[in-house]
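**Student:** Pasting the structures in now, so scroll down.
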Structure 1
Amino acid sequence: MNSIDIESKKFLGQPKNFVSIFNALLFDGKQVLKPEYLKDENSELVMNVSSKHVDIIKRYEDGTYLDLFVIESQSYVDPSMVARVMEYESVARMRYIRQNFKKHVPMHTRLPMILTVVLYVGESKWNAAKRLSELEIIHPGFEDMFNEFKLNLIELNTNHKYNTGEKATQDFFDLLRMIYRKQILKEDLDREFNRDALYFAYVVTKNKELLNIYQKNEKGD
C-alpha cells in the first residue's frame, strides 16, 4: 500500500470527512448526511469488496436507511474505472443477497443502496470513460437494450469548486485546485488551513512548500 493510499484511509476515513464527500457531490455541501450515522462495516461483504482495492467502505444507518457508501481515491487515470466500480457494486449486492436470503429474494424486497464516489486527486486531466457507453462498443440497433452505468466522479484539478460543508475536506479540495490550476485567490492569502488537509495535500502533490508550512506549524491550523 503506497503513502497516498495510507493517508487517504486516515484522512477520508474520518466520519466527518467521509460524509462531507457525499454531501459535496449530492447536496452542494448541505449537511444532509450526518457523521454520527456512519458505522465501520467489517462484514464478509465488505471484506470481499475491499480485497478488490476499494479504499473506504462504511455503512450508513439512520433508522430509515441502511446503505453502503464507498470512496475510491484515485491518483491516476484508469481507463477501466467505470467497469471496476460496476464490479465492486455488483459483488457487494450479490454478497448481501446470499447472506440474507437462503434461496429466493422475497417479492417486493428492496436492497440497501450502494453508492460509490471516485475521488480523483491526480493532476492530469481525466480523459478516460465516465460512462460504460464510452468504454464498450454499442452496435447500431442495440442502443435501447444497453444498460448505462456512470461514474460518480469528483475531479479536483478543474476550475469547478465543490462545497463540502466541512473545513478539513474543503481545505484539501481547495489546496489541490490551487496547486494544479496555479491560481491563488486573494481571500486565500491569509487563510488558515486544516493541518491534516495540508499534509494529505502534500502527500498527493509532493509540493515541498506545503511540507515546509506543515513542519513550521507543529500545532493547530
Structure 2
Amino acid sequence: MRIGELSRRTGVSVPTIKFYVREGLLPAGELTSPNQASYGETHVQRLRLIRALLDVGGLSVAAIRDVVTAVDDPGRPVHMVLGAATGPLVPRYGREPDGGIEEARKTVAGLIEARGWHADTSGPASDALATALVALDELGHGRFVEVLDAYADAAEGVARADLDYVAHHVAREELVESAVVGTVLGDAIFAALRRLAHMDASNRTFGRTEEGGGAE
C-alpha cells in the first residue's frame, strides 16, 4: 500500500508517519520507484504499537525507540521485551524523601525476597514503592506496612490475570501493545474496582450511612 493508504488505515497523518521513519520508530517502506514506497501489514502493526505507547502509555519518543528496538531483537526474551515496554510506566516522584528511604528500600527488598519474586530490588518499581512507604510514614501512617502482604497478594492475582491475557497474543508487537494498554488501563480499572470494594467494605464495617446509599 502507498503511504496515503497507510495513513487512512491507521489514522496517523502522512507527516507523522514520515517523522516516525526519520526517528527510527517505523521501518521505511520498500522503494518501488525513486519517489514511491510500498508499506505492508507490519507497518500497520508497528503504527498501532507506537500510538499505544505514545497515547496510552505516555512514553517519550526516546523511550518508544528503546521499546521497538527490543521488539525487533529476536534474541531478546519476551519478559525483557515486556520490561522495556512497561518499565517507563512506573510512577516517578519529583523528589526523594528527606529521610527513611533506605529503611523503606530494605522493607521492599525483604518483601520481594519473602515472596520469592523474581524482581529487581533496586529498580524503578521497587523505588516507587519505597518512596510511597516513606510518604505514608511522614503522614503518621507508618503502620500501613502491616497490610503490605495483603496488597502483594492482590497484586499477584492481578499480575497473573494480566499475563494470562497478554499470553494470548503471538506477535511480539501485539503482545507489547497489549501489555502497555493493559497496564495503563488496567491500573485505572483496578483503582475503580478498589474504590467500589471500599464502599462495600465501609458499609460492612461501619454500617450504612443512609437508606439505599453507600459510604463515600
Structure 3
Amino acid sequence: MESFSTLLRTASREQHEEVRGSTFIGDLLGRKLGLDAFARYTEQLWFVYGALESGARRLAADPVAGPFVRPELFRVTALEQDLEHLRGPGWRTTVSALPATLEYAERISACARTWPAGYVAHHYTRYMGDLSGGQIIRDTAEKTWGFSRKGDGVRFYVFEEIPNPAAFKRTYCELLDALPGDELERQRVVAECKRAYGLNNRMFEALGAEFPLTA
C-alpha cells in the first residue's frame, strides 16, 4: 500500500512543478533580476512564515499537528536578520505584503485555527521545500550578490540545527505516514497541499508582475 507521504508527493507533483517553473523564480535563478527582487521576495516570505509559526505555537500540543512543530525549522528570526541586512534597520516601516501573499498567509492562519491537518499540508509544502529546492536559491544568491556563506541575506536558507537534512526529511515523512485520519481526511489534506502550491504560485506571479523583464 502506498504511504501517505508518497501519495502527497505524487498527487501534488503537477502543482509542485508549476511552482518550480515559475517565471519569477526562473528569472531569479537565471540572475536576470536584481537584489531588490530578491529582497522583495524575502519580504513576502516573512509574512508567510509569520503565519506558519504563529500557527505552530498555537498547535504545539495538538495531537495532529503538534508532532510537526519543530523549533529547528522556524524561520522568522532568520528572515528578520536577512531583511535588516537587505533593507536596513528600518525595514519594518517599509515592508509590505502583496495581496497574493496576504491571501496565502490568511489561508495558513485559517487552517491553524480550524483544521490542524490542513495546517500540516502548508507546513509540508514550505519547510520540505526549504530543505530541498530552497538551497538552490541560496546558492544563487550567494554567488550573485556576494553574501557570505551562512551570512545575513541568506540566513533563511541555513538550517544550522538540522545537520543532516536527508535524515530529517525521512523522519518528517514518517510523521506524515502516521498522520491521524481516515481516507477522506487524507484526500482533503492532499487537496490542501495542492491549494498551498497554488497560493505560492500566485505569490510568484504577483512578484513577477512587479519585476517584469524589459526586452
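**Student:** On Kirkwood radius over Cα pairs in Å, which of the structures labelled 1, 2, 3 is highest?
**Tutor:** Largest calculated value belongs to 2.
**Student:** Here is a further query. One of 1, 2, 3 was used to compute P(r) over Cα pairs in 5 Å bins from 0, in percent, for residues 72-143 alone, and the result was 3, 13, 15, 22, 24, 15, 6, 2, 0. Which label is that?
**Tutor:** 3
**Student:** Another one. Can you say which of 1, 2, 3 returns 2.5 when distance in nm of label points 7 Å out along Cα→Cβ at positions 8 and 32 is computed?
**Tutor:** Corresponding structure: 1.
Coordinate-derived values only; no laboratory data. Everything quoted here is computed from the prediction, not taken from an experiment. Cβ atoms are built from the backbone, for glycine too; each structure is taken alone.
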